[in-house]
Each structure stands twice: as C-alpha cells, then as structure tokens.
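Visitor: Some structures to go through are shown next.
Every read-out reported here was derived from the displayed coordinates using simple, explicitly stated rules and does not represent laboratory data. This one's a predicted model, so the numbers in the text were calculated from it and none came from an experiment. Cβ atoms are built from the backbone, for glycine too; each structure is taken alone.
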Structure I
Amino acid sequence: MLELLKIEWLKIKKYTAFILLSSFYVLGVVASNYIVHEFKKNVVDKVQGSQLLFSGSPYDFDVVWKTVTYYSSFFLMLPALLIVILISNEFGFKTHRQNIIDGWSRMQFLNVKVVSAILIALASTLVVFITGLIFGFASGTSFSLNGFENIGYFLLKAISYNMLAVLISLLTKKSGVAITVFFIYTIFENGISLLLFFWAIELKKDYNFDWGNLGNYLPMNASDGLLTSPFQNFSNMASKFLPTDFNWVVLAFAIAYLILFYSWSKRKMLKSDL
C-alpha cells in the first residue's frame with residue numbers, strides 16, 4: 001500500500017487543482033475564524049446586552065475546539081471536490097486501466113483511493129487543530145482540551161464528505177458530471193434536512209414527540225449534526241423549543257453511512273466495466 005500511495009503522491013503533488021484547492025482550504029479555515037473573532041470583538045461585544053447571549057470569547061481555550069471545527073467545517077467541500085476531480089480524471093484519461101494492466105487489482109485501485117481520501121481528511125483536520133492552537137494561545141487563556149472531541153467529529157465529517165466524493169466519482173466516472181452531482185446532491189440534502197428539522201420542531205411542540213433533529217439522520221448531515229454552535233448561551237435558550245441532540249444516534253448513523261459508502265464503492269468497482 002505504501003508504494004501505491006507514493007505513486008498517488010507523484011500524480012498529484014504538482015497538479016494545479018491540488019495546489020489551488022489545498023491553498024484555498026487552508027486560507028478559508030484561517031480567514032473564516034479570524035472574521036468570526038473580529039466580528040465578535042468589534043460588533044457583537046459593542047451591542048448592549050449581547051453578553052446575555054454570547055458570554056466570553058469563542059476562542060478562549062475552553063471553547064476554541066468547538067468554534068474552529070464548527071466554522072472550518074464549511075470548507076470541507078474543497079477537499080471533497082479535489083477527490084472528485086482526481087478520481088474522475090483517472091477514468092477520463094483511462095489511467096485506471098493502465099494501473100490494472102500494470103498489475104494492480106481492482107481492490108488495490110479502490111483501496112488506495114479510499115486511503116488517500118482518509119489521509120486528505122487527516123491533513124484537513126490537522127490544519128484545523130493547528131488553527132485552534134493558534135487562536136487559543138492568542139486568546140491569552142490557559143490551555144484546555146475541553147471540547148476536544150469536536151476534533152474527532154470534524155475528522156469524521158471530513159472522511160464522510162471524502163468517501164461520498166469517492167462513491168460519486170466511481171458512479172459517474174466523468175469529472176463534470178461528478179462535480180455537478182456532488183453539488184446538486186449537497187443542496188438537495190440540505191433542503192430536505194431543513195424541512196425535517198422544522199418537522200421535528202412541530203412534532204415536539206404539537207405532539208411532545210422528541211426524536212431529535214431528523215435532518216441530522218441524512219448521509220451528509222449526520223456528521224454535520226455532531227458539530228454544534230460555540231455560542232452556548234444562545235443554544236441553551238433555544239433548546240427549550242428545539243429537538244434534543246441525540247449525539248450517540250447521529251454518530252451511529254454517520255458510521256453506518258461510511259460503511260455504506262465503502263460497500264457501494266467496492267461493489268461498483270468490482271462489477272463495472274473498465
């Protein structure tokens with residue numbers, strides 16, 4: 001596997017899309033958190049009574065891990081888009097055939113893509129971890145691992161996005177189609193998730209049925225639901241009206257979807273024509 005990964009690295013290390021999307025991701029993570037920091041400091045804190053909703057800085061070490069993972073997660077589309085492009089290009093330029101002619105098995109081809117997707121997710125998470133350290137130390141507060149489980153949730157979300165990108169690429173095999181399907185599905189699922197969220201609120205209010213945020217039980221939103229707002233005071237006030245966050249249920253769904261993505265990708269790779 002290590003030799004196969006070295007080959008993958010040789011393919012992408014000078015690839016323009018890899019350099020640009022990686023750079024945009026790092027820039028987006030740092031810039032988004034800086035904007036939130038400055039907005040809280042220069043706008044929110046100057047509003048009378050805002051302390052009732054937003055106490056303290058979201059980048060104090062006791063909440064920084066929740067903050068950086070929440071806002072950085074909006075940029076996980078970029079690594080997933082990179083994976084879509086890389087795998088689709090394999091089929092577009094027929095290099096997957098050449099790999100198999102050269103002695104790779106179909107499972108080796110699939111597994112090196114999956115491992116690459118996981119490594120990209122790990123690299124994405126490392127960027128967020130370093131960003132959290134920088135903002136946390138800059139806040140002047142004492143180092144804390146309070147809420148550090150959010151780094152794990154972020155990694156799970158990154159892997160989920162990347163594995164969905166692998167699956168869509170294998171199903172479509174064309175770069176333009178894969179990118180289109182990926183974005184359309186993301187928009188569609190987010191729309192359905194929002195409708196299910198409002199339905200869950202109505203169930204709790206009208207029938208006293210609290211089944212959690214039903215939108216978080218969808219494939220991409222499962223891992224999303226584990227990353228919650230860092231503004232705890234506001235979240236606590238709204239919790240009286242909102243569905244309960246059943247994190248263990250959402251986590252189970254997220255893991256189940258990962259298994260589904262891999263199983264479906266495996267079946268597609270083994271059964272389809274080259």
Structure II
Amino acid sequence: MGILNVTPDSFSDGGQYLKPDTAIARAQQMVAEGASIIDVGGESTRPGAHAVPTVEQIARVIPVIEGLHGMFNGEVRISIDAREPEVAARAIDAGASMINDISGGANPEMLSLAALHEMPIVLMHMQGSPQSMQTEPHYADVVSEIRDFLCARAEQALAAGVLAANIIIDPGVGFGKTKFHNLEILRHLEDFVALGHLVLLGTSRKRFMGSICKETIFNELVGATCATTVIGVRAGVNIFRVHDVRENRQAMEVARAMMGMELRSES
C-alpha cells in the first residue's frame with residue numbers, strides 16, 4: 001500500500017503532493033514500483049495534528065481519487081484514509097474501493113458504508129486522538145489490550161454487515177504508543193495474525209525507529225522500515241503501508257522467498 005498524503009503537514013512528506021497532477025504522478029510512480037493499493041489521505045494524523053474540516057479534506061482528495069480511478073480503471077485499488085464517513089462516502093463516489101479508518105470504525109456510519117459497498121475496511125487501534133495520543137500513553141499489557149480492542153471492533157463490523165474477508169486490522173504502530181510499546185507490537189505480530197483477519201502494518205519512516213538508529217531525518221529511515229517489513233512477512237502480515245514502495249517490495253519478496261526455502265527444507 002503506497003502512501004499518498006495530499007496534506008501540507010504530514011510528518012514525512014507534507015506539502016509535496018498538494019496539486020492533483022503531482023499527486024497522481026506520485027501514485028503512478030508507486031504503482032510502477034510495485035504498489036497494488038494507493039492510500040489517499042487529506043488529513044495529517046501525525047502526533048499533535050489538529051483535525052481538518054470535512055469540506056477541506058474532500059476538496060483535497062476528490063480530484064486525486066477521480067484522476068486515479070480514471071487512470072487505473074480498477075486495476076489498482078484506491079483507498080481513502082479518513083475518519084469521517086462523509087469524506088469516505090464522497091471518496092467512494094469518486095472511485096475509492098477501500099476505507100482506511102485510523103479511528104477503528106468509531107463512527108458506526110463508517111462500518112455501514114463498508115457493508116453497503118461490500119468493500120475492505122482497515123480498523124486501526126489508536127489510544128487517544130492525534131492531538132493527544134503521544135502524551136504519556138499507558139497500557140497494562142499493550143499487546144493484549146490492542147488485541148481485545150481489534151477483536152471488539154471486528155465483531156462490531158461483522159454485526160454491521162461487513163464481510164469477514166473485508167475486515168483488515170491494524171495495531172496502530174506509533175498511534176498512542178511509546179518506543180517500547182511499538183517494539184512489543186512488532187515482537188508479537190503473530191498474535192494479531194492469529195485473530196484470523198487480514199493484518200496491515202504501518203511503520204513507514206516512524207519516529208521510534210529514528211530513536212533507535214539515532215536518525216532525525218524521516219526520509220533516512222527507509223532501511224529501518226524495510227527491517228520491519230521483513231519481520232511482518234515472517235509473522236504473516238498481509239499489507240504493508242509505506243512511503244518507499246520499491247525498497248519495501250524488495251524486502252518483502254526476498255523475505256517471502258526465504259520463507260519458501262525454509263518450508264521446503266522442513267518438508
């Protein structure tokens with residue numbers, strides 16, 4: 001899943017793809033590098049970010065989604081990264097065929113939209129809101145608490161009529177988590193895979209890896225992100241949401257090839 005932020009303030013690429021033509025060209029590049037999903041977002045959800053008015057989000061994402069829909073003609077899935085059902089509904093009308101909801105379907109209308117259109121929906125865990133989530137996040141047991149949350153949200157999605165095959169869960173690395181919490185999630189990705197739903201991992205260029213690598217420039221965390229992609233492949237993660245598609249696609253393919261060799265040797 002290639003990240004396409006049409007925002008002025010996203011933590012890593014804010015302001016780079018504000019013009020629809022520039023955003024569409026970036027999406028074309030990511031598809032050429034191996035992305036099968038393009039995730040279009042009109043609101044930054046970086047730590048400390050403030051909510052963006054619905055009308056502004058719609059104005060940012062719709063021209064891009066319409067352009068991508070006409071260009072890819074269904075061969076590439078277009079995802080709308082949004083928390084508000086109105087934004088998602090307008091995006092679906094413009095050609096989006098997937099919802100990425102960092103609020104985990106907090107608004108039941110989002111689940112109803114996914115059910116009505118029989119489309120995939122990503123349900124992510126976040127403690128707090130983007131504005132406050134990194135203010136002393138706390139868990140008694142981070143893995144079990146996130147598992148319980150995602151189980152509950154998946155059950156609510158099923159009750160709303162979302163097909164089981166269309167439910168994707170995301171433990172929300174970096175969303176209301178310390179470095180320790182993020183590392184615990186990565187160590188226990190198999191626990192989320194074991195829930196039986198598709199799993200999305202989003203670690204791309206995130207700050208906690210910079211603190212490990214002593215790197216403060218987000219764009220220089222490509223290698224660190226690839227390391228988490230390999231971990232995710234070995235755990236059984238299905239979707240990787242990244243800025244740097246080519247590099248992570250290579251990491252994914254090599255990790256899968258190595259796993260295939262291991263399986264053959266065991267048999």
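Visitor: Assuming -24500 is helix-only ellipticity at 222 nm (-39500 (n - 2.57) for each DSSP H run of 4 or more, over all residues; to 500) as calculated from a single structure, say which of I, II it is.
Guide: Among I, II, the structure yielding -24500 for helix-only ellipticity at 222 nm (-39500 (n - 2.57) for each DSSP H run of 4 or more, over all residues; to 500) is I.
Visitor: Ranked by distance in nm of label points 7 Å out along Cα→Cβ at positions 43 and 147, which of I, II sits at the highest value? The partial results should precede the final answer.
Guide: Working: I: 1.9; II: 3.1.
Largest calculated value belongs to II.
Visitor: Something else about it: Quick check: 25 is what I get for relative contact order in percent (Cα under 8 Å, 6 or more apart), calculated from one of I, II. Which structure matches? Display every interim value, and only then the final one.
Guide: Details: I: 25; II: 16.
Going label by label, the one that fits is I.
Visitor: Sticking with this one: Going by distance in nm of label points 7 Å out along Cα→Cβ at positions 3 and 27, which of structures I, II comes out largest?
Guide: Working: I: 3.9; II: 1.8.
Of structures I, II, the maximum of distance in nm of label points 7 Å out along Cα→Cβ at positions 3 and 27 occurs in I.
Visitor: Same structure, new question: Check the numbers for Kirkwood radius over Cα pairs in Å across I, II and tell me which is largest. Let's see the in-between values first.
Guide: On the way: I: 20.2; II: 18.6.
Looking at the calculated values, the largest one is I.
Visitor: Of structures I, II, which gives -0.37 when log10 I(q)/I(0) by the Debye sum over Cα atoms at q = 0.11 Å⁻¹, for residues 75-194 alone is computed from the coordinates? Don't skip to the end; give the middle numbers.
Guide: Numbers: I: -0.47; II: -0.37.
Checking each candidate, the match is II.
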